[in-house]
1. Could you tell me which structure in I, II was used to calculate percent of Cα pairs over 39 Å apart as 24?
2. From which structure (I, II) was distance in nm of label points 7 Å out along Cα→Cβ at positions 328 and 416 calculated, if the value obtained is 9.5?
3. If helix-only ellipticity at 222 nm (-39500 (n - 2.57) for each DSSP H run of 4 or more, over all residues; to 500) computes to -23500, which of I, II did it come from?
4. Work out which structure the value 6.6 belongs to, where distance in nm of label points 7 Å out along Cα→Cβ at positions 264 and 304 was derived from one of I, II.
5. For relative contact order in percent (Cα under 8 Å, 6 or more apart), the calculated result is 18, so let me know which of I, II that is.
6. So if we calculate mean count of other Cβ atoms within 10 Å over residues 80-87 for every structure here (I, II), which label has the highest result?
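Bear in mind these aren't lab numbers, they're just calculated from the coordinates by the rules spelled out. From a predicted model like this one, the values you see are computed outputs, not experimental measurements. Cβ atoms are built from the backbone, for glycine too; each structure is taken alone.
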Structure I
Amino acid sequence: MSFFKHSLTALTLSIGMTAGMLQAQPLDLLQTWQLATEHDPEYRARKAQANAGATQDQQARSLWLPTLGASATAGRGGHKSSSQGANFKTPNMGSEDRVEFNNSITGGDLRAYEIGLKQPILSRERLAQSRQLRMGSELAELEWQHAQQQLMLRAAERYFAVLVSRQAAQLLEQQYEQAVRAEQETRTRFELGDRPVTDTHEATAQARSLQAMLLNAQMQQQLAEAAYGDLTGQPAGQLLSLPLTAGMTAPELDSLAQWLSDAAQLNAAVQMQDKGADIALESIAQYSSWKSPTLDLVGRLAHEKLDGSGRYGSALNKADDWMLGVQINVPIFTGGYRSAKRREALHTHEQRIAEAEAMRQQVRQQTRSAWHAVQVSSQQVDALQQALEASRLRADSTRLGVELGDKTMLEKLDADNQHTRVQIDLLNAKVALIMHQLQLAALVGSLDRQHLQQANLYLQ
């Protein structure tokens, strides 16, 4: 028993240590996206919408399946009938004209049931409805794919927003501390008569300017971390970092014309608009007058029994009916409703066509912008990496000059400030390069988890 307790305690500690180690590991882009799929309310709403849309395919099939209904009635009822001028003829009594038949039940027991069957055979309106439902199911699938890709982009944006704001705040905090020390040193040397008063003003201006920048960076960090928590349901803990000194290989892209062609055909938003135009087109056929007749196979089985008494004594009325056949319906005049609905469908289809073309133009513009942005961002990263090395050498030489007495503390502070600005610009350029690649993939409908895994390779 003691051994079991010790084993259980050791197992509990082991599980706790393992969970702590897993929690301490930095989160990457893919893990952030997976957390978002479980928590983001907008994503869960789109998922429920997709599940609801998938049922439209079954609804479309059901429109051409037979419908069977039954009804039953029980209660009290009455009946009165009279036939005059009838002819009555029997084998033994001969024929008698002007015969009168009367039947009366003033309060009897009523029992009745009916079973009806209807199987659609031909209906242009029903065909249009079934096609619209099937296309609605396809539209829901496109919306779901679009929602998945948009969540990947939002997860990457929130992730990099936290990463950039943290690194920027850290760099500015280090530079602000140096500026404060430079301000204090300049003020002391001014009091000793070694520096003019203008140096103290300049040092104070730089320190306060860096303080304002640091406060803004800290605010941006808090906002980014809050947005990250809203998306993933977890606080923004330890994340991977984006190294500044490591190079980024420029991606090899196909020609712009190829990307524009792919986006016009494969973009989920464009496909959704085209599908909406196809759905509107079916509404036109639905209300075409020469396609309005319907043909159905119909069947009916009915039984009715009324048992009671009336003016002529006890009486019983009983009827059993059945029928099976085809039924055709032709709308002859509907008060202008169908023609008005057809005109509405024509205008709606024209609207959907225009909206699809507008979306296609918008996607082409976005694709063109993202394609050029990838090219420019790659060049910016290369240029800023060279600027980073140059600003580092300048800061080192200025620091050495201060030690030798050839440079002032303000010159050193200015060189350090320039180095910090280059670091932040390079960080933003690298993030822009990654995000533009993800956006370009989303515009052609190919963004998936593999792209997030590739983006993780830039991080460490």
Structure II
Amino acid sequence: MKQADQPREGDGIVSVLADEPLIEPLSTAFGGDVRIALPEQGPVRAVVVGASLTTADGDELRCVAAVARRAREAARVLAAQRGGVLVCVLLLPEEALKTGRPPCHSLSGFVRSAAAEQAFYGVSVCGVLMSEREHGARLIRMLTERPSVAAGQVFLVGGGEISRVAAPAVERELLRAAGRPTSAQVAVAFGAEACGAASQGTAGRVVIVTGGGGGIGRAVATGLAEEAATVVVADLGCDADGRGRDPAFAEDTAHEITRRGGRAVAICADVSRPDECRELVSQTLRAFGRVDALCHAAGVVRQALVQEATDEDWDAVLGVHVAGARHLVEACLGPMSERGHGRIVLFSSRSVTGSPGLSTYSTAKGAVLAYGHALADRVAGTGVHVNVVLPSGRTRASAPQAPGARRRRIELMRARHHGITDPVAYRNAPEQDPENNVAAISWLCGPGAGNGLLVGTGGPRVELYRPGAVDWSIPLSELLSSEDINP
């Protein structure tokens, strides 16, 4: 163990900002030496922030948002003193673990991005999902003693074990093309995943593409049209932060499609509003009689460090990515289920593995990933297939904006974290062309698509990912000291 990992007696204060069910076991684990508030002065060794999910089908995202609000206050203190440990905790009911898919993706996305940025301030961030309070609290105390081991990690405590939940990772590379992947190459690459089904492409299919006014959404919309799909281009026409409304964005994409001989209509829609999602689908049904596929590519990004993200930032990002996905799916599922066929492609992001300044975005994309997999289970056998993609490429959100100290600081952090020496050259590289994503996403909109896949797209590659999974565990009976936390 490094000397820096060994807190000394009187090193500093431990504060707990959490729901009531967490306070007593944490106080006991720390020998009663905790503060139920942030101190006005004095060094703070660790802050534990947490919320309680009361039922297995409860609102996980609401609890994670509560954790994030408390983390905002804690990060301000810890970053200012340039050090400390921040532990983010979600208390789960026992039945949540019995589903086989504990609600971990949104908290994991938050923790990994928070850890990536707070490391620049000497702050170690980790996460714990627990159903066993006493053992979970004991683990939390141990994690505060091993900040270098804890940093960026997410642990699960329940069922008699402590486990580490790994971030989504590539399971298998399906395709590495010499340039932009083609539809034919993707069809061959996906052959095994499609259970031998032959692809007939998306010709003649009616596809709704949200976020179709720019970036990857526009590339997908125009690419589908080139394959003779009928495309409903839906876009709010907002700026990268999600502010404003301008129908010209969707109209411009639709005009470009029709100019090239394709078939498209434009609809200005705010996907964070359920009424506008229902109307979007209703207009599509009135115009074309059916909805064959939905691609939810719409998104906003509010770049901010954990301690700077406002409630409005959280509402805007979760509204478009998560609430938007749910509203759109519920509006589409009825007509798709009636016909016994449909394809839904939800857009998550590789940022769920951690990226500075994107804690709100990573949380939302983690929630989309979890929702997509749960939805795939729900619709299995109905003829509706649901898949999640992790795309990459230039977007409106990644475009250079007016320079400001906060934005420059985040961009420098992100470049260093990801090992990017020249951010401008990186963004302008051919690998960042949003059209690189089109062939794989088009396949997932077609008849040969499987169900429940997590697919990485962008650049010359198409990759099959495994979602976050346990990659290390030990029985709780063997967790005797912090030295035993050694993944």
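1. Values: I: 57; II: 24.
For percent of Cα pairs over 39 Å apart, the value 24 is produced by structure II.
2. Checking each candidate, the match is I.
3. I
4. Values: I: 6.6; II: 3.3.
Derived from the structure labelled I.
5. Working: I: 22; II: 18.
Attributed to the structure labelled II.
6. That would be structure II.
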